[in-house]
Structure I
C-alpha cells in the first residue's frame, strides 16, 4: 500500500509542474521587461500645399489642391506567442470629421478640410474617424519574425463649406501612429505623426457695385398688351460687378413678393393697381429667366451661368410687361432680388 501511494504522489507532482510551466509560457513580460513594439519614421513629417484660390460658393467636396504624399517606414521586431496576429498598426486622429463631407477632417480654416488615404491598405480613407477614435492604417503584421515595410499616404485639401476669408491653414499634428502588440494586448506611445505646415488660401468672389437698382418702365397703352401673352415696354438695366479672377459667376433672381415662385413671371406687389399684367425678365440675348430661391449654393433652382469672373464686369438684363388676361389700367410695381454665386 505504501509503495502504490508513493508512485501516485510522484505522478501528481509531475503533472502539476507541467501545468505550471505552461502557465508561465503564456504570462506577460516580467516586471521591468519591455513589451516588444514596432518602430516608425515618417518622411516628411510635415506636409505643405501650394497656395490655392477658392471660389466662395464652389460645391462642398470640391478638390482644391494638388495631392501630396508621405512615406512611413515600420520596423517590427521578433514577437513570440503569435496567435494569428503579431502587431496592429494603428492611428489616432487629432481632428474632427467634417459635418458636410464625411470622409474629410476639418482644418483650422472654415471651409477647408483635408482627405487622407492609406495607399497600401486598399486606398483606405483614414480621415473618416474623429479625435478620440482609432483604426488601422496598414494591414496587421502576422509574422513573428522581424519585418520592415513602407506605407504611403496621400493628402489633399477639400472644400467643406463657404470660404469667405483668406488666410493660412495649418495643423501641428493631424494624427499619431502607434503599434499594438497583440499577444500582450499592449499599445505603444505615439511612434510617429504627420502635421500640416502653413498653406496659403485665398477666397475669390465679386463685389456688387449696384446693390440697389431702380428700373422705370415706360407707360404703355392697353392695346399694346392685347391679346393675352403680349409684351411691351422693354427696358434694359445692368448689374455691376467687380470680380477677382479665378471663379465662375452665376446669378439667381428671386421673386420678393412670392418667394416660392419658380416661373418666369414676376408677381406685382400689393401697391400695384393694374390687373392681369406681370413682368418678365430676360438676358440681353433674349433668354427668359425663371425665378429661384435666394441662395448662392451651387445647383440652386434656376441659377444661371454668367461666365468667368475675369471677364465679367456687368450683367445686362431686360424687363418688359406681359399680359396674363384682360388688362386693367393702373400702376405696376414689382420687386426682385438677385443673388450672386461664385464657383
Structure II
C-alpha cells in the first residue's frame, strides 16, 4: 500500500482506465466501471486495490489474492483466486510501470527561482524551470527548458545542461556537458578532479585534469556517485545509461549506450565499455580495459583483462560464468575429502 502523503494520487480509477493505460484486456467487460484507488502487492492487496501477478513461482499465492483486480498474463490467470477481476497482458511488469506513472505523481514545487539562489548574470536559464533554495549557478552556465535544480546544488562555470533535466539536492557539477532528459540524483559529484598523481622527488604531485565529463541523453546518475572529468580526453557516459548509487567512474572512462552500473562499482581510469554492458554490485575494473558490448559481469567480480563482446563473467579475477561454476564445483567436491 502506497503512503499517499508523499504523492499526488489519482483516485477512483476505473478498470476501463486501467486497461487503457496498461494495454491490458479486461476479461469481464461488465466490470469496466469498477473502481480501484491503490496498487499493492499480491500479499497485501485488499478491498479497492489492484495487484500484479507475473511470476509462476508465486502461483500458490495467487490463489490467496484478496485484491479487487489483478493484472496478469493469459497463461497465469488460471491460478488467480476466482473472485478477483482479471486483466491480462503480455508483460505485467511493463503494465505496472505504466499504471504507477498514471496514478502516482511526485509532489513538486511550482516553477520559479528561490530568492536565496545565487545565479550569475551571464548564466542562461531556460523556460519553465525550478531553481531551489541556496542553489549556486556560476558564470556562463546554460540550463535548458523544463529543468529542476533542487536545493543546495552547485553548478560551476561554463557547464551546459539540456532540457527536461533534474539535478537532485546537494549535487555538484563542474566541467560538464549534460544532454536532455537526465536525472542527477541527490549528492552526486560530476566533473571533479580525476585521481592522477606523479611521484616527483619523493612527493605525489597532482596531475592537472583538463578534460570534461560528457553525459548523453536520458541518463540517470545515482545518489552520491562520482564521475571524474578526464585528464586530457573526456569522460563519457552514453545515451540511456543507468548508474546506481555510490558508483565511482574515473577519469577518461567511456561508457557506451544503455549501460547499467549497479551500486558500489569502481571503474579505474581509461576504461572503455561498449553498449549495454551490465556491471553487478561491487564489481571492480582495473585501468585501461576494453569491455565489449553486451558483456554482463556478476556482482563482486574483479576484472583484470579485456573482455570480448557478449560474454557473461564472474569471479575475482573474473572468468566466463561456466568456468566459474566449474571452479566452485571442483572446490566443493575436493574440500570434502
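What follows draws every value from the coordinates through simple rules; no lab data is involved. Note that the coordinates shown come from a computational prediction; the quantities given were computed from them, not determined experimentally. Cβ atoms are built from the backbone, for glycine too; each structure is taken alone.
Tell me which structure, out of I, II, gives 7 once relative contact order in percent (Cα under 8 Å, 6 or more apart) is calculated. Label of the source structure: II. Out of I, II, choose the structure whose coordinates give distance in nm of label points 7 Å out along Cα→Cβ at positions 290 and 306 equal to 2.2 when calculated. Answer for the origin of the read-out: I. Kindly point out which one of I, II the value 5.4 was derived from, the read-out being distance in nm of label points 7 Å out along Cα→Cβ at positions 162 and 186. Computed on structure I.
If you work out Rg/Rh (Cα atoms, Kirkwood Rh) for I, II, which one comes out largest? With respect to Rg/Rh (Cα atoms, Kirkwood Rh), the highest-scoring structure among I, II is I. Each of the structures I, II was assessed by mean count of other Cβ atoms within 10 Å over residues 194-201; the largest value belongs to I.
Out of I, II, choose the structure whose coordinates give distance in nm of label points 7 Å out along Cα→Cβ at positions 170 and 234 equal to 3.0 when calculated. Derived from II, not from the others. Of structures I, II, which gives 28.9, 96 when Rg and Dmax of the Cα atoms in Å, for residues 106-265 alone is computed from the coordinates? Clearly, the read-out refers to I.
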